[in-house]
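Visitor: Listed after this line are the structures, all set down as C-alpha cells.
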Structure P
Amino acid sequence: MYKIGCSEIWGGNKNANTDVCTSAITASLYSNAADGGKGGDIYYFSVCGADKQTRLAIADVVGHGEKVSDVSSWLYDAMSARMNEGQGSSVLEEVNQTAYDKGLDALTTAAVVAFYREWDELYVSYAGHPPVYTWGQDKWAAVKMPSETRGANLPLGLDEGTPYDQHVAPINRGGCILIYSDGVLEAHNTNNELFGEERLAKALAEAGDASPYDVKQRILEALHTHTGGSLDHDDVTLLAIQVH
C-alpha cells in the first residue's frame, strides 16, 4: 500500500489496480483505459501541509492523447496551488477557466471530494460528474447537490466563469465512499443494455459496509458479469474510500 504524505500529490491517468492511504483515508483504486496504457480518466490525491485534509479529484475526458495530458496538467496545477485551501470547488473553477481560455473542445466532467481528520464531514463538488455514493445508516446513498447556483456545475471548459458549488455531507468514521467515472454506468451487454445506476446501487447494497478493496471488487465483478467479461467499451475508474 502506498502512503501519501504531507504536501504530496499522487495520481495521473495510467492503468492502476492498487491501494493507497493517507492519515485520513484508505482507498482502493481501479483505473483501466479502454485501449490499454493511458486513457481519458484522470485521478489525483493530495494531502495538505498540516496533514489534516485529504482531497481527491477525478476527471473524465472524452478522447485520449494531448487533450487528456492538458487536463491532467491543469488539474494537477490547480490541486497543487490550492492544496491548503478548504474550498474544493475553487479547484474546478480554476481548471474550468484554464480549459475555456485554452479552447478545450473535449467534454470533460470532474468531481472533487475532501475529508478532514478531525471532522465528520465530506466536502463534494461536481462538474457535470456522476454523484458520489456514501455508506451511512446501514445503506448506500448518492450525494447530490440539495440546491444549485443557476448555471453552476457544468462540465469543464463549456462556459467562462462557471460557478461550482460545494456541498457538505455527514460522513461517519469508518464510513465508505465511492467515486467513479461514466465508464462504470455506460458498460453494456450484448443487448446494448447499460450497467446504469440501478445495477450500481444493487452492487453497492450487496457489498454493504465491506472494506474499500471488497467494495471495488464487488462492483468489478458485477460489471464483468453484465458485459460478459469485457471492459473495453470505455475507460473505467473506481475509487472506494474508507474514512479513518
Structure Q
Amino acid sequence: MSIQVNRLSKTFAPQQGVVLEQISFTVPSGETLAVIGPSGCGKTTLLYILAGLQEASSGTITINEQAQGWADGRSAMILQNFGLFPWKTVRANIALGLKLRRTPERVCRQVTATLLAELGLDGLAERYPIQLSGGQQQRVAIARALATRPDILLMDEPFSSLDAMTRERLQNLLLSLWQQRKLTYVLVTHSVEEAVFLGRTILILSDRPTRVKALIRNDEFGLPALRTKNCYFDRIRQVRRAMEV
C-alpha cells in the first residue's frame, strides 16, 4: 500500500496552537519511511493521524490513491510501551486482533503458532508479559501487529526503551520481516542511527510549528552489514547536518 500525505496540518486550539503545518510526503508501496525530529514536535501526532486515531485539521491522506479509510484494517500500530495486556498470555496477546475480527479458533492458533516460531518466542506462549524481558515483550507486540497481515505498519519509537544490544537485534528482526513481507512501514524515532538503518526515506521535521525540514533518500537502506560500511556513517552525518540547519 502506498501512502501520500499532502499539505497536512493539525491544530490543537487554543493552548497548543499549530502542531503540524503543511506536511507533505509519499511512501511508495512496500517502502519504508523513518520520521525524526525534536521532542514534542508532533511526530506521534502525525503517526496517529496516519492510523486514523486523530483527525487532521486540513490536508489529505490517500492510500493507494484512494481517500484514507481504515475500516478494513489495512494498518497496524506498534507503540513505544508495547501495549500488551498484562492479564493475557503471550498467545492471547498475539491473537487479540484476530479475535476481535471473529477469526475461527483454528486459524487463530495456526497464525499464532507461526508467529511464535518466526519471532523466536517458542516456549513462551503461556507466559504473561511480566514474565518476559523487554525485548521479548516487544517481539510479542510485533507478532500481534503482524497477526492480522496488515499492508501498512506504523511504529512509534518501538525500540526506545530497550538496551543497545536488544535494540539492534530487534532492528535486524524488523528489517528481516520487511524483506520477507515487503509491507509498507512508517517508523517514528529519536535515533539518527536507527532512522538510517530502517528508513529508505528519512523525513526530518522542524520544531513547532512543525514543517518538513528535509526529505532524504537513503539508497543504502537494506544493504548487508550496513552498520559496518562507510556509506552508513556518511548518511548519518548527512542527516545530522540537515537537522542542524
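Visitor: One of P, Q was used to compute helix-only ellipticity at 222 nm (-39500 (n - 2.57) for each DSSP H run of 4 or more, over all residues; to 500), and the answer was -10500. Which one was it?
Guide: Values: P: -8000; Q: -10500.
Corresponding structure: Q.
Visitor: Given a value of 22 for relative contact order in percent (Cα under 8 Å, 6 or more apart), point me to the structure among P, Q it was derived from.
Guide: It was calculated from structure P.
Visitor: Another question, then. Taking 2.5 as the value of distance in nm of label points 7 Å out along Cα→Cβ at positions 89 and 153 derived from one of the structures shown (P, Q), identify that structure.
Guide: Values: P: 1.0; Q: 2.5.
Answer for the origin of the read-out: Q.
Visitor: If Cα Rg over 2.2 N^0.38 Å comes out at 0.94 when worked out from the coordinates, which of P, Q was used? Don't skip to the answer; put the middle values down first.
Guide: Values: P: 0.94; Q: 1.02.
For Cα Rg over 2.2 N^0.38 Å, the value 0.94 is produced by structure P.
Visitor: Separate question: When P(r) over Cα pairs in 5 Å bins from 0, in percent, for residues 9-48 alone is computed for each of P, Q, which one produces 6, 18, 27, 25, 13, 7, 3, 1? Display every interim value, and only then the final one.
Guide: Working: P: 6, 21, 32, 20, 12, 6, 2; Q: 6, 18, 27, 25, 13, 7, 3, 1.
So the calculation was done on Q.
Each reported figure results from applying straightforward, stated rules to the coordinates on display, with no laboratory input. Since we're looking at a predicted model, the values are computed, not measured. Cβ atoms are built from the backbone, for glycine too; each structure is taken alone.
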